[in-house]
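Novice: In what follows, structures are represented as structure tokens.
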Structure I
Amino acid sequence: MIALAASCNNPPTRQSAAFSKDSLVNTITLLASDSFGGRLPSTDGEAKTVAYLENKCRQMGLEPGNGNSYVQDVPMVRITPKGTPTLSIQTAAGKVGFNSMNDFVVFTENTDTVISIDKAPLVFAGFGVVAPEYHWNDYEGLDVKGKIVMVMVNDPGFTINDTSLFKGRTMTYYGRWTYKFEEAARQGALGCLVIHNTEAASYPFSVVQNSNGSSRLYLDQRGSAAYRCPVEGWVTEAMAKKIFAAAGKDSSLFLAANQRGFRPVDLHVTASVGMRTTVSFSNSHNVLAKITGASKPDEVMIYSAHWDHLGIGKPDERGDSIYNGALDNASGTAAVLEMARVFRSLPDRPGRSILFLFVTAEEQGLLGSQYYAEHPVYPPGKTVADLNIDEINAFGRTRDVEISGSNQSELEDLIAAELKKQNRYIAPDAHPEAGHFFRSDHFSFAKAGIPALSLGPGTDNTEKGREYGRKLMEEYTAKYYHAPGDEYDAARWNLDGALDDLEVLFLVGKQLAYSDEWPRWKAGSEFRAIREKQQ
């Protein structure tokens, strides 16, 4: 990648003028207007957004993507804490209590309004990973039914900087906190507590506090046989060390957990957890529209974006309380609509079908895309790929793009080939340890075995260089990201780079939709085995 970057002295070139900046702006301006109320799921803002997307797809001549319907119902549950959760441990010397939000944060996906666990054995299970392809099993020989497990965030090897384990500094899904909860549930644990470390998690404990201190949306799992741990949560590293000390252990356990052959440690203490919640149920909606393939209609190429944002919340210094979500992600929604318009204008239909998918509740934890992946309208084994758009480039033309995660699938190679035609390149992931690949809707498709990626704005500005581009991104993150100020601003936005990026995504999708090609996961990807079972 570095050699390619050095060769990109020529200005980027675009092969066509098919994409319309005015069309993008008009859609973004509308969806991010105050009248849409921040597009929070299960509000009037959702109703307006879904109606707009349905009408727009119908006007463009796109077919319904879910049988005779443009929508897919997504059943949800909102779980709101009531009172202050409690967590304590019982040792031979007595009871030790901890402070909610300061020492720990716990929550539940269960719809029981009272969660009470009394004196469950507490076990330290290393990183909580079962990864056959890496010959690693932190649960080997351990029965955790009726027990609570404590596990570390990130992958084995990260704590001691051993790059020979897993993917070195690049986080795999085994390192992501969501995986830790899923694996603990597969093992039948009563609870799972992830030990926070700022470097390993890639964010401070305040992010955990802010994300989990109020109500949370989940998929409504009533009627499902799937088991979830009644208690999930995080503890600070300092609290974990106090628990180790109370159990007669020390922080050397953190280092030991990085060694191959580590076995879980029964701490010989018990934990008690209590929390109360209120629960409400609602339906949200994904929007689906398609172009049916002429020769292979059962094979599907997907373009996706999330339509939702954060709704109405805490006012900013201007007194504005509407979180409009213009860049995040009215822009991606507009881009997928524009992609559909361009494909619809082609004289010949693609051989494969193309699905334009607008998902709900990304901001609540990728819920809409997760629901689609678990309840697919088109089978994963017949789905060629997903190209996801989460925030377009509003910062001007760049020589580079960023993708979420690297060296995962051959989609990356297809993107690189089209970028080269524009005299551009893929920038290396600046923070591979942060696990960005697992933080946008493409990941829900990856978990289902479907090659998927999100393409994001680059920073190597064609006129003013990389440092200038970085400053623009940092300014957006500091001032506008997840804030009421994320509004369309003609004076601040420059969509020329977005048009370059959309052309790349269009040409890659066109190559797949008009051919028999099946992009594959690369060797070492944790999703490769899932795909191989499908085909």
Structure II
Amino acid sequence: MMKRLALLCILFALNGMAIDFPKLDSNALLQHIKTLSSDQFEGRAPGTRGEGLSVAYIEGQFRAIGLRPGNIDGTYIQKVPMVGSTPDPSMSLVLRKGEKNLRLKYLQDFVAWTRQAMPEAKLENSELVFVGYGVQAPEFKWDDYKGVDVRGKVLVMLVGDPPVPDPANATKLDPTVFGGKAMTYYGRWTYKYDIAGEKGAAGVLLVHETATAGYPWSVVQGFEGERFELIAPDKNLSKPKMESWIPVERARELFAMAGQNYEALKKLAVTRAFRPVPLQVSASLQFHNTLRTINSRNVMAKLEGKNPRLKDEYILYTAHWDHLGIGEPVHGDKIYHGAKDNASGVAVLIEIAKAFKKQPVLPERSILFISVTGEEQGLLGSEYYASHPLYPLTQTLAVINMDGLNVYGRTKDLTVVGLGKSELDDYAQKVAARQGRVLVPDPEPEKGGYYRSDHFPFAQKGVPVLNSDEGTDYIGKPAGFSRKVRDDYTTNDYHKPSDVIKPDWDLSGMVEDARLLWMVGWEVANSDHFPKWKPGSEFSRK
């Protein structure tokens, strides 16, 4: 037995040594992005003509490459059942205290939706309670609810994690509480809405501040219109009736009407002594929803491994095909093209798949390529696959996710969001060294990028994941270039119609990053063990 294991290890090592980085074509990448982000594809929203065109294009590419259908039913499609809900935009949110009232206008002063699959949802004089950051984290001895019954109430929450000061240096955050500067899942709005539902709250008002949310109010306004949710047996009635955002300016008005000081309560909310504060203000709102059910689609292809003993073990590459579709016009353009987010990821997914198929030697294990739906709606396609896997997650070694890739040129490094969480980073570090590069952590951990893309539902199920981002040290560019392009994209193009191919795009960095991700998948597919989570990670294989 030991001799066979040793021989297997030698074969794996020789197999890996014989393979060099694949050649990838930047022109092919650009053509994929150009097609997927074109006006014809109408912004690639689920349940639209744009979905049909996107799915057909990706499936056609997989077929042309010669990959097998990814679904066990012999198709390239996994159906993802969703319910779409479109609220009446004429609604207003009315906040009252005695004779005073504050009427908020939809989209301008608040953005709201309901995940309940019902044509009507109503709040009537529901009491507002400020619950700080809305977090219950026993491991940090933190409870923003302190045993208060919030059933039937509307909870006002702050975005992000509580920024707890470091007792040794008040100018820094305590690294032992939550993530310090880095956001944890407790800071994500999805967590906040879900825990409110678990506690029976009628609704949530989440206060938006650009610095802590990581994007401007205009991005939240982009949530208007039809919203999708996976269909649950209870029609999602366990969710709050209202899930909403308000800009900080309206929040200050609300707190002033309540006789409270917003900044003072915000400061109190970063302490363990914080207790919920009834605002003596009520909220009224009535949703009139137009509902429809759809089967959206994950597009899947498979390259079967050559080893009969290992071909039923898998490495997954993922990239979401969807974007925001057609929405509010900006500078005369109503199509939200999503060129960087995430036509770029789909382009790389296709070209990585092509590179695997072109190899003269197959990998030992099988590779799945999945372009998922509904990422912009809350990671719905990846969540559905992770909950309804076509191939057991216990036999899935790794998920390598691609979302919003580098279009600005080559870098001396590669950002890994969540660097240090799993042994996949060790693979990536070794491959990067072969390119003369290094790995660096997320330069903006406060934005919670680890919890905002399609690798995350797999991590929650215990599968090690790798989610890279563009590097920070650009070759031939001045100091500060990385910060400039990141900030420019977030401010001017993220979730806006202007996310299109730009004249100054340079895909040489995308090619280099894609080659690295290809090689990581190859190395894991030919490894002699499953990657593990690092000690201290919040995830473990279930």
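Read-outs: derived from the displayed coordinates by stated rules, not from any lab. This structure is a prediction, so every number in the text was calculated from the model and none was measured. Cβ atoms are built from the backbone, for glycine too; each structure is taken alone.
Novice: A value of 4.0 was computed for distance in nm of label points 7 Å out along Cα→Cβ at positions 243 and 331; which of I, II is the source structure?
Specialist: Answer by label: I.
Novice: Something else about it: Work out which structure the value 3.2 belongs to, where distance in nm of label points 7 Å out along Cα→Cβ at positions 195 and 459 was derived from one of I, II.
Specialist: Matching structure: I.
Novice: When mean count of other Cβ atoms within 10 Å over residues 163-170 is compared over structures I, II, which one is greatest?
Specialist: Comparing I, II by mean count of other Cβ atoms within 10 Å over residues 163-170, the maximum is at I.
Novice: On FRET efficiency 1/(1 + (r/R0)^6) of positions 115 and 171 (r between Cβ atoms, R0 = 30 Å, to 0.05), which of the structures labelled I, II is highest?
Specialist: I
Novice: Given that distance in nm of label points 7 Å out along Cα→Cβ at positions 227 and 435, derived from a single structure, equals 2.2, which label among I, II identifies that structure?
Specialist: Computed on structure I.
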